[in-house]
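**Student:** Following this line, the structures themselves.
Every number here is computed from the coordinates shown, using simple stated rules; none is lab data. This is a predicted model, so every value here is computed, not measured. Cβ atoms are built from the backbone, for glycine too; each structure is taken alone.
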Structure P
Amino acid sequence: MSVVWNTDIDEYSFFTIDSVDAPNKGTTAGIRRSNFPDATNSEARFIHPVRAGGVGPVHVGVSWFPNNNATGDIRWRLRYSFIPFGSGVVSPSNNVVEIQPSPGVQNQLTLQLFEIPESAIPGSGQLSIHVQRRGSAGSDTYTGTARVVGFCYRRNRIPKKQ
């Protein structure tokens with residue numbers, strides 16, 4: 001008897017901006033978005049259930065577009081915490097910081113990816129995920145508004161015996 005492990009079955013979710021707790025919601029060219037302006041710190045929050053035994057890290061993506069043709073770097077920060085089922089609310093305690101250059105083209109959709117290590121998910125529960133633009137940080141040099149349209153979540157599921 002041979003066993004084949006299939007690890008390419010993924011868990012994938014996309015959260016529109018209207019399905020998360022985010023600031024300054026509105027519409028631009030018919031697209032729902034949340035404005036994350038320069039020189040301020042803006043944050044969106046959502047919770048995603050996770051199961052024990054997944055394979056590899058969790059990838060969280062921020063889909064956004066600039067409101068102007070300015071160039072510069074955006075400082076993003078992802079904060080997360082694992083919450084076991086049945087526990088109360090836990091403030092995110094882990095940080096992943098990424099610096100991303102603006103595409104420099106107004107309304108060009110781009111994606112910033114973050115990675116949450118597999119070790120951050122010790123069992124079944126929920127991930128509390130907070131995505132911030134650290135606009136007041138000196139390393140955030142983009143002088144425009146990041147218009148966030150949504151977030152994606154991806155993780156390999158438990159290998160399946162075939």
Structure Q
Amino acid sequence: MAKASVIKFESNKRSIELTLTSRSFPDATTDWDRDVINAGVAVEAGVFQGKFDTFIWSHELGYLLRLLEELHQHVGQPVKAVFRCRETTLRFEFHLNSFGRLAVYVTVREQPASDVKLSFTIAADQSHLPIWVDMIRKAIETFPPQIEARPLGDPLHVE
């Protein structure tokens with residue numbers, strides 16, 4: 001059994017933490033099902049806090065890793081990128097400006113079909129990107145993708 005892996009986007013007392021605990025269907029017959037990870041989500045956004053459980057696919061972590069690596073390659077340029085989980089429980093919109101400031105617009109919802117959601121912003125700078133990239137790489141080492149993900153194309157919108 002894999003050990004838990006944590007990915008935490010955090011700055012200025014606002015955070016979202018994903019705790020990846022185990023494969024949801026480790027003995028499934030399809031690679032797609034074996035790719036699913038059980039994840040706990042903890043959010044702190046000022047006075048608003050919450051926790052819930054969801055699923056994330058290992059190949060989605062690969063997409064998120066590539067997106068953050070691409071953002072880091074464009075420090076000094078205004079760029080935007082969006083990551084959304086298949087289950088639509090997590091959405092991150094990254095806005096990097098030409099001065100290195102990074103705004104992460106986070107939207108979480110406990111249930112994919114729910115209209116109830118919490119949206120907040122994590123204000124950071126480009127120095128957070130390598131830290132976040134490292135956490136995602138470690139998570140992927142613990143929970144490697146079970147399927148080959150299609151390339152994203154260019155995940156960034158350069159302004």
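**Student:** Comparing structures P, Q by distance in nm of label points 7 Å out along Cα→Cβ at positions 27 and 75, which one has the largest value?
**Tutor:** Values: P: 3.5; Q: 4.7.
Across P, Q, distance in nm of label points 7 Å out along Cα→Cβ at positions 27 and 75 peaks for Q.
**Student:** When relative contact order in percent (Cα under 8 Å, 6 or more apart) is calculated for each of the structures P, Q, which structure yields the highest value?
**Tutor:** Values: P: 43; Q: 24.
Largest one: structure P.
**Student:** Shifting gears a bit: Among the shown structures P, Q, from which was the value 2.1 of distance in nm of label points 7 Å out along Cα→Cβ at positions 43 and 67 calculated? Write out the running numbers ahead of the final one.
**Tutor:** Details: P: 2.1; Q: 1.6.
Source structure: P.
**Student:** Can you say which of P, Q returns 0.60 when FRET efficiency 1/(1 + (r/R0)^6) of positions 99 and 123 (r between Cβ atoms, R0 = 35 Å, to 0.05) is computed? Intermediate values should be presented prior to the final figure.
**Tutor:** Working: P: 0.60; Q: 1.00.
Only structure P yields this read-out.
**Student:** Supply the structure label, taken from P, Q, corresponding to log10 I(q)/I(0) by the Debye sum over Cα atoms at q = 0.16, 0.20 Å⁻¹ with the calculated value -0.89, -1.23.
**Tutor:** Values: P: -0.89, -1.23; Q: -0.91, -1.38.
The structure behind it is P.
**Student:** Given that FRET efficiency 1/(1 + (r/R0)^6) of positions 83 and 107 (r between Cβ atoms, R0 = 35 Å, to 0.05), derived from a single structure, equals 0.45, which label among P, Q identifies that structure?
**Tutor:** On the way: P: 0.45; Q: 1.00.
Structure of origin is P.
**Student:** If helix-only ellipticity at 222 nm (-39500 (n - 2.57) for each DSSP H run of 4 or more, over all residues; to 500) computes to -7000, which of P, Q did it come from?
**Tutor:** Checking each candidate, the match is Q.
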